[in-house]
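Student: Take a look at the structures below.
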Structure 1
Amino acid sequence: MTINDAVAKRIKKLMKDRKMTQYRLERESGLTHGAMDGILTGHNKTVTLTTMYRLARGFGMTVFEFMDDDVFRSEDLEID
């Protein structure tokens, strides 16, 4: 699993848990629809730290809270 895959998985889980739409997350985070769609569909192969901060802000949490999930602790996470 790539880091982008892990980020997409975390986004989907948080949106489901918080009953949040993609549109609302885009508005709250300041990410464009194209950027968000690229992450969620896997077309975007890299996620910057700035994007991570924006996503966390969109969910009303810190970037540390956003990354505090088992998906980022996986032994299968590709970091190359």
Structure 2
Amino acid sequence: MHLQEPIKVIAVFDNGVRPVKFRWNGRVYPVKEITYTWRTRHGHTSIVHFSVTDGTTLFELSYNPYTMVWRLEQVEA
């Protein structure tokens, strides 16, 4: 399911960025594992993408370091 919804994320910024948990639809999801990370370009900005799981569902999160906006891009149950 493609969403591209802005979300709130708690992240660790240490030698890069790593999401720890995020809120979507009124629920908090813990990031139990980051399964893959990659970057794409949007104009001059490099967007960081994370494939993460809460142990049940796979989510794609993206982070724009220029605007500091996190988005939930996709959900796969």
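Student: Say we calculate relative contact order in percent (Cα under 8 Å, 6 or more apart) for every structure; which of 1, 2 gives the highest result?
Tutor: Details: 1: 42; 2: 29.
Going through 1, 2 one by one, relative contact order in percent (Cα under 8 Å, 6 or more apart) peaks for structure 1.
Student: One of 1, 2 was used to compute helix-only ellipticity at 222 nm (-39500 (n - 2.57) for each DSSP H run of 4 or more, over all residues; to 500), and the answer was 0. Which one was it? Walk me through the numbers before you get to the answer.
Tutor: Values: 1: -17000; 2: 0.
Derived from 2, not from the others.
Readers should treat all values here as calculations from the given coordinates under stated rules, not as data from a laboratory. The structure displayed is predicted, hence computed values, not measured ones.
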